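Below you'll find the structures, each written out as structure tokens.
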Structure 1
Amino acid sequence: MSYQKTYGKTPKFIYTTIMKKRIKKVYQHRIDAEIKDLSKVIDLVVEFNDLLEQLESKSIAEFEFKINEQSGFVNAMMSATAFGKDSEYKRLLELEKLIDGRLSVDDLNVNKGLKKRVLDNIRDANTEYYTSNEIRTKDILDKIIQMYNTLSFEDRKHIGFDRSGALVFNPFSELKNGL
């Protein structure tokens, strides 16, 4: 029984091992632009994480829950103001909007750079692969081109394309009816 029938969608690691992917086109400009964009967000993520550590929380929701529980208020902004943490809370909310879920601390390595996994995902998303039909067609055409190129220039004169695009003998070829 296959993995797909048992669990549903085939995971990427199984797909890549079963089907040999051949790269059609790499959109390097898109890759560079996305990496540059994420590099600008790294400082914001680091600041966001440092603020959460200062507030002894792992997320904004956890901070809101803790501060509301301590103050007895329902509004997190009022609770933060009551404890003098309103500027930190406002900055957290602002950073959350700026980051917009594009990057997290888990996506950064120890040196505050993008992890290899993130870079690989960006490259994979901006790389176009041949489909199985295109691979088959390309292989056949490559063989035809290779055979054609092995012919001498004189032999190439005996064939050409007709109006419908079919490869045929040249009407003036001596080999047309002979072989």
Structure 2
Amino acid sequence: MVKLKYTFYITIFLIIRAYLFLLIVVILMMAYFNFDSYFVFVFGIGYLINVIPGLYLHLEYLHANRNIEYNIDYNNIRVKNRDGDTNYSKDEISKIIIYMCPSVFKNSGYRVWAIEDYYYARIMIKNGDELIISCLLTSKIEETLKVLEGVEIIRRKEIFCTLSLGYRG
């Protein structure tokens, strides 16, 4: 059984990997150019262009997965939230769609943008319910969901993996 619950450690990992590394690079570049106001402005704008979409995705995923715990085994998914417990057997799941950036899709460790570390799975239940499992719960979503043998898993490439666009077939 795999237990998925939001932990602060994954947040720290994503922040260190995406944002702090870039901030250090930007500061070093600005120091190289003697903190010239033009270069500070250009690099500052470039940094914000990279960071703001990533922060948006992080907050969106945090909102979707906060106070929810998933227990996944080979036969069902148990969801624990404020409303109580709900069990979904693998026969009730119509399909799982995993939305990911091209670098995650190709299983590449090379990332350019902060948003490339963010991806999620949308689990479609036959009664119309949807479950969202984001990278804030586990960094290996696809491997975690392969435990549900016999359930169709679809991998989709997206540039910006936002939840707000909803189900897209």
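Values quoted throughout were computed directly from the atomic coordinates according to the rules given, and no laboratory measurement underlies them. All values derive from a computational prediction rather than experimental measurement. Cβ atoms are built from the backbone, for glycine too; each structure is taken alone.
Just a few scattered comments:
- Here distance in nm of label points 7 Å out along Cα→Cβ at positions 87 and 143 was derived from just one of the structures 1, 2, and that gives 7.4; the source is 1.
- Distance in nm of label points 7 Å out along Cα→Cβ at positions 119 and 151 from the coordinates reads 1.7; which among 1, 2: 2
- Read-out distance in nm of label points 7 Å out along Cα→Cβ at positions 47 and 71, computed value 2.3, structure in 1, 2: 1
- Which of 1, 2 yields 1.34 [Rg/Rh (Cα atoms, Kirkwood Rh), calculated]: 1
- Computed 1.0 for distance in nm of label points 7 Å out along Cα→Cβ at positions 79 and 127 - originating structure among 1, 2: 2
- Source structure (of 1, 2) for helix-only ellipticity at 222 nm (-39500 (n - 2.57) for each DSSP H run of 4 or more, over all residues; to 500), computed value -10500: 2
- Mean count of other Cβ atoms within 10 Å over residues 31-38 from the coordinates reads 14.2; which among 1, 2: 1
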